[in-house]
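A short reminder: the numbers here are calculations on the coordinates, not readings from a lab. Computed from a predicted structure; not experimentally measured. Cβ atoms are built from the backbone, for glycine too; each structure is taken alone.
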Structure P
């Protein structure tokens, strides 16, 4: 199963990965807010989907740039992971701090876990030949 996931990551462009993230997170946000009505569900889905698209695209392009710059060496995989992971965390921390989110940690942990797993798999399985 993990090998299939790794091959899929190498088969998609960063834009396609970001689009999948937008659809997944946008649908989830809309569904969990559907009890508040169609307009609220649509608005939250579009907001979360937009954020997921932008964030995923940015961290994927950063990881890919680091990997390509250092020829996808073993050390560059960890550097790419750390660099893109730092940006991935900085985005929601900045947004939630700006919005004065009462429980920032609880708000970002699920996305941070999923994002960390995604970035780790992407960086470790990246094949420079499959741009």
Structure Q
């Protein structure tokens, strides 16, 4: 009877450890959209790449870029920024950076470990 109880408890603890590990990872959601940014002197619409950390650990971001299927990459930011757990970081660029608004763009964010996070293909119009 004790062995059955021990097996149930140890299995439950193992399951809890797996869930804790899974939820503790950096889970980054990347979005790209057009926005008018309050507080910036030029009130033209800007392209925004936003990285949202849904995880419980801080992460260091190294690259924000926009990728067009034919035109290549537009690098928004290459400096290092710390993205805290349960927080977001956004970068903005003028709309003139777009080559072709009719085709979808993919926003790419890379962290310090080299892991790449991408948005869904989005038409920015």
Item checked: Which entry (P, Q) yields the derived value -6500 for helix-only ellipticity at 222 nm (-39500 (n - 2.57) for each DSSP H run of 4 or more, over all residues; to 500) -> Q
Checklist line | Computed 72, 32, 23 for Cα extents along the principal axes in Å - originating structure among P, Q | finding: Q
Checklist line | Of the structures P, Q, the one that 2.7 was derived from, the read-out being distance in nm of label points 7 Å out along Cα→Cβ at positions 3 and 59 | finding: P
Notebook entry, point to check: Quick one: mean count of other Cβ atoms within 10 Å over residues 11-18 came out at 10.0 when computed from one of P, Q, so which one is it?
Noted result: Q
